[in-house]
Structure 1
Amino acid sequence: MNEQSQTFREKLLEGRFLFGSFMKIAHTMPTEVLGSLNYDFVVIDEEHAPINRESTDRILLACKAHGMGGLVRVQNGDASTILSVIDCGADGVLVPHVDSAAKAREIVSAARYRSGSRGYSATTRAGNFGSRTIEAHLDQQDASIAVIAMIEDPPALDQLDEILAVKGLDAVFIGRGDLTVAYGETKAGSVPVKAASRKIAGAARAAGKPICVMTGGAADAGELAELGATAFIVSSDQTFLRNAAASALSAVRETVTR
């Protein structure tokens with residue numbers, strides 16, 4: 001299949017290296033900038049950012065304009081929340097706190113028509129505004145929506161095999177931030193979180209599921225790649241802005257005040 005015609009889900013399932021960013025600013029321009037830099041995908045963060053459905057809809061349009069994957073980290077995994085973002089044209093969902101096989105089955109069902117319980121409408125961006133037949137719409141959407149479970153709770157580690165065995169669950173995200181807090185740690189790279197990350201990655205590799213991660217930099221990304229990670233969220237729009245603004249201010253201030 002031609003690279004240009006591949007969906008984000010197809011690239012993910014192939015195990016291709018993909019690079020993205022969280023989007024936390026409720027505007028299209030940060031996404032447009034990353035699209036112009038050839039990022040593979042972004043994750044619109046409805047969980048931890050003040051982004052509503054209308055903002056998500058517009059940011060997803062920016063993704064379409066640049067041929068970039070547009071995922072959404074939803075606030076929860078209920079059917080109405082997942083339906084909302086995939087009707088707007090999301091290429092997939094990142095669902096927080098998937099800690100059981102039952103939860104995994106729920107989120108997969110919410111995202112699928114034929115094997116699930118997704119509510120039907122084809123007059124959406126996802127349905128190309130009613131231009132497809134019912135059969136074509138069901139085929140296209142069921143084949144293209146990526147469902148990614150965030151494993152970020154210690155109890156989930158006891159059910160990894162059951163979670164990963166859920167048919168239609170496409171990938172897992174290792175939620176090291178929440179795991180750090182859950183284990184009572186305060187610094188990245190703590191022993192229990194590293195052990196949990198290795199366990200999650202090992203189970204995902206055994207199940208043939210792609211692994212998504214948030215990186216803490218190049219060295220960290222290299223270590224995660226050795227564990228089998230292929231989809232990397234390298235930063236967020238807020239962090240890009242803060243770091244660039246701090247660097248520019250420091251350089252100019254140092255030059256003119258020396």
Structure 2
Amino acid sequence: MPHIVAITDPADPRIDAYRDIRERDLVGRDSLFVAEGRVVLAMLVASAAFRAQSLLIAAHRLEALADLIALLPDSVPVFAVAQAVMDGIAGFPLHRGILAIGQRVATPDADTLLGTLEGDGDVLLLSGIGNHDNMGGLFRNAAAFGTRAILLDADCCDPLYRKAIRVSVGAALLVPFAKLARDEEPVALLERHGFVPITLSPSGATTLADYRPARRNAVLLGSEGPGLDPALLARTTSVRIAMAPGFDSLNVATTGGIVLHHLATGRS
């Protein structure tokens with residue numbers, strides 16, 4: 001059972017990693033990330049791909065979290081604070097009263113990650129997704145529909161940003177992901193591993209409802225506005241989601257959810 005360490009001073013150097021997390025989360029974090037809330041903490045504790053370095057818990061939440069805390073290695077410190085002290089450390093009111101500093105244990109490259117996937121299934125490749133709400137929503141959808149992995153190009157934001165993890169309801173710690181090198185050719189990589197790449201575009205040659213899923217599909221999604229590189233669209237099967245006349249646009253996370261659901265249910 002980890003040792004509970006009482007903290008009474010917001011300036012205590014032992015909790016430096018938690019101080020002003022809203023601002024600190026926007027800059028380089030040395031491969032560390034902030035997990036917030038019970039659901040996310042439970043996924044962190046259970047994950048083999050990530051590990052907790054420490055916890056910062058409002059004292060009144062300790063009893064309710066005893067089951068999760070008991071699963072941590074003895075070496076992980078659990079800092080207990082009054083709610084007002086926690087708010088002072090974080091720099092804003094933190095009503096959940098649950099924070100953890102986590103670290104990713106392994107960071108496979110895209111080729112290695114795809115090589116571990118066997119059998120039927122789908123992957124998601126994201127290009128230029130810079131909004132953390134969208135990133136979190138895409139990971140949540142991927143987890144909901146059994147997507148095997150997510151690949152991120154060099155222009156995507158970090159799915160381990162605190163808000164992205166929170167919006168994903170912890171799915172960012174559940175769905176395996178890897179980053180593509182800036183010069184890596186995504187279509188060739190996907191095809192080498194047996195995935196049929198499909199792209200979403202308002203000008204797609206066929207509607208999603210008419211698309212028959214392959215055994216292994218790769219869904220390529222781009223940022224809202226610029227969308228995907230025309231060169232990618234030209235090399236892939238491009239489909240569109242049928243919409244009401246006069247409207248041809250959806251939020252990228254919504255699009256991802258619709259497409260991944262279609263592939264998962266269509267194949268089964």
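Coordinate-derived values only; no laboratory data. In this text, all values refer to a predicted model and were calculated from it rather than measured experimentally. Cβ atoms are built from the backbone, for glycine too; each structure is taken alone.
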Fill in: Among 1, 2, structure where mean count of other Cβ atoms within 10 Å over residues 138-145 as derived comes to 23.4
2
Worksheet item: When Rg and Dmax of the Cα atoms in Å is calculated, the result is 20.5, 63; to which of the structures 1, 2 does this value belong?
Response: 2
Practice prompt. Identify the structure, out of 1, 2, from whose coordinates helix-only ellipticity at 222 nm (-39500 (n - 2.57) for each DSSP H run of 4 or more, over all residues; to 500) was calculated to give -14000.
Written response: 1
Worksheet item: Any idea which of 1, 2 comes out highest on FRET efficiency 1/(1 + (r/R0)^6) of positions 42 and 242 (r between Cβ atoms, R0 = 41 Å, to 0.05)?
Response: 1
Item to complete: Check the numbers for distance in nm of label points 7 Å out along Cα→Cβ at positions 106 and 186 across 1, 2 and tell me which is largest.
Response: 1
Worksheet, complete the sentence: Re mean count of other Cβ atoms within 10 Å over residues 122-129: value 16.2 computed from one entry in 1, 2; matching entry is structure 1
Worksheet item: In terms of FRET efficiency 1/(1 + (r/R0)^6) of positions 98 and 202 (r between Cβ atoms, R0 = 30 Å, to 0.05), which of structures 1, 2 is highest?
Response: 1
